[in-house]
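Next up, some structures in structure tokens.
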Structure I
Amino acid sequence: MQRYSLAQKRQGRTVAVVPTMGFLHEGHMSLIDTARENADVVVVTIFVNPTQFGPNEDFDKYPRDLERDRRMCEERGALAIFAPEAREMYPADSSTWVQEEKLSRGMCAKTRPTHFRGVTTVVAKLFNAVLPDVAVFGQKDAQQALILCRMVRDLNFPIRMIIAPIVREADGLAMSSRNKYLSAEERVNALSVSRSLNAARARLEVFPGADLDGLKQEMAAEIQFSGGRVDYIEILDAATLEEPTGDSGRLLIAVAAYYGATRLIDNVLMEKKRK
């Protein structure tokens, strides 16, 4: 992979990477489109990373279809796929980790305490393999995107980070490889996530001084009424992932919820209006 990227750069081409865990959908394709707009060569990485899955999570059943993914990448204009095996990425005696220690404390980390250590470590390794000039990630994984931008800044990776907007189904459900797990009923019920997010944003746009705890309770009630089990609901400063203050510029409204055994995440961003 490194030889390929270096050969491209010797010919004056820039390289963009789109890191994924495979089982690609239109959301991933939009990331490839963004990468093509910002670099000459697009590399898609496909690696279901074992170190970001906790005990009893869905690593073994995570959907995989490399041949389908290859066709989709080729049709969308990606020029290479990097799809290593776990043994190539993690030697048996591997003992080095990359860990961000501030942004990775709340939200998804509350119930998945080792998740982001696995994410930052594998993305650092993928960056060292692909040697990209540009990296494209999706806003759906808002906390992850912020953590990885911080890692790139703090560790001086010579990479331009681009965070692309969430891509949704026609009915508003955020696209995710895990949507495949949802039953027909759960798929309909899961629309309560995007409905509650949009309702919260609309309320704050009209009433910027609305009680945030009360708003989160209303969101939770809608999700639970529709058969969901809330993991977390947060309304935070979008830059710090801390409680909003008078200096906060943007707000992140974020939800993680289970429908059946499937955990879904979604979020919206909005400019914080003065009370």
Structure II
Amino acid sequence: MEEDGHYRPEIKAHSLEKIRRHNFYSALFSKSMRKKWANRVYIGLYAGAGRALIQPGSELVETSAVSVFRQEVPFTKYIFVDSDRRCIDALRARIDAIPAAFDVTLIHKEVNCAVPDIVRAMPRFSPATGEGMISLCFVDPFRVDLNFEVIRQLSRYTMDFLVMLPLGYDLRRNLRHYLTADVDNRVAALIDSPNWREEWRKSREPDRHFVRFILKKFDKKMETLGYRQRKWEDTVTVKVTGMGVYLYSLAFYSKHELGEQFWKTTIAGTEPQYDLGL
């Protein structure tokens, strides 16, 4: 893409895999749900600027917050949250430049403080008149900054979650800090487990692996909210391009079997040899 004069952060090439999976699922989700649900809401947490520069190199690409508008069947409402004013301003300009009208709310606030704003932006609907609502929430933090309470509050709606968990990029890289710094409560907030350090030290699992431990804890919390038990083979593991170093896991959660089927279709359809260009 060509420069448009607006802010664009830098990302690594491995982020393209995340964007590709996101684009495929969001397009499949909205198109498949259009006849059953009058209101289809897309929520992007840690939304970014809509474009980014791939490093190393200088390729400019469109990221999820703008590519989600390129679908055959759009959502009926879009809500984006980011704490960086540069991202919000750039995203607003790029959405305004799309030659179509969309119902969009941009929220400049820390994600963990934004739930009341998100709720106010959600469409009002009446199930009695057939005006139901279904939502897809894409959670894309750079670090282990997400408070699980955000998901708990939003899960009151009929909502699928696609969550990027930076367990290698942040958590494993800084493992010594997280294990020893009792003042750092971000992991506890992420998995809603204030005693996680003690549980980890007492763990006697044969495959005692820190990333797997955290993923299991996060999965169990999602299950308490009514989300279906996630299968390990349905986790997308993203590694450093060409190096095989683990960076993060892309995990999907739904309360309905159909959501799981869509995600399996997404995984199969976004393998390099099957890339459909969505």
Structure III
Amino acid sequence: MSTASETFAAVSALVRRETGMIYDPGKEYLVEARLKPLADKAGCSFEDYVQRIMTDPIERRRAMDALTINETSWFRDHAPYQAFTDTMLPALLKARSATRHLRIWSAAASSGQEAYSIAMLLDQHLPPGWTSEIVATDISSTMLDRVRAGRYSQVEMNRGLPATLLVRYFTRVHNEWEIAQHLRDMVTVRAQNLAAPFLGLGTFDVVLLRNVLIYFDKETRHDILRRMLPMVAPEGYLLIGSSETTLDLPPVLAAAWQREQIGRVQVHRVASALAERPVVPAISLTGA
């Protein structure tokens, strides 16, 4: 095994242990591209930097931030947001008429475009007298700081944001665009590793777990979906990415999730027979 291969293997194992994410062979270029600037800043070689992050927790956190996949855009894929506005939101307004409050979880928030896209829709479609909370979580502290700031470059603004919403909700601040304060007030920011227990989050009417499961191995994906069951409130919805599937779930877990089609979007709901159960018991996923 070459030194380069050993270095990549060490980083891959560390990322998997820390975050649950998988860096398969063939992604060596990506690892080096993301860590080399940190190595240069630390004044050491790439190989020495990898050794350093094994023992230095502060530098390891910087490395994990750099290696976290943060691909996002406004109203990404569009169809899920249309389904939210046309079908999910009207159903939830009926189901939550007693409390008149909605909770939504952007479970891999990245720099916040998903959470703020939902905030814009709620601002436009939530009836007077209703309140809402959007919880934006991510493993990257750098990304969470960006969600809090609510500021985006022109390049980021050009990725999916209609001009009408730019005018309505954003203000130019130097060379960036800042989202309106009342939308930032709708979003609660919290660190959360999806591969770790979900503690103190409560339940949600909608969970957006989109385009993130593809970065985990099958066992971790199944464990996340098992632990997600008690997070979705009765009559609530779970959305995963269009390229992600629950068809390979073990039978017990597959029975716990009920798939529904809303237009071009497949949503998941807690099966009615399990709606009152706090959690599906842990099961052996090896070889499932």
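Every number in this text was worked out from the coordinates using simple rules, so none of it is lab data. Because the structure is predicted, anything quoted here is derived from the model rather than measured. Cβ atoms are built from the backbone, for glycine too; each structure is taken alone.
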*Given that distance in nm of label points 7 Å out along Cα→Cβ at positions 56 and 224, derived from a single structure, equals 3.0, which label among I, II, III identifies that structure?*
III
*One of I, II, III was used to calculate Rg/Rh (Cα atoms, Kirkwood Rh), for residues 88-159 alone, giving 0.96; which?*
I
*asked:* As an exercise: distance in nm of label points 7 Å out along Cα→Cβ at positions 168 and 232, calculated from one structure in I, II, III, equals 2.3. Which structure is it?
replied: I
_Among I, II, III, structure where Cα extents along the principal axes in Å, for residues 24-119 alone as derived comes to 37, 29, 24_ = I
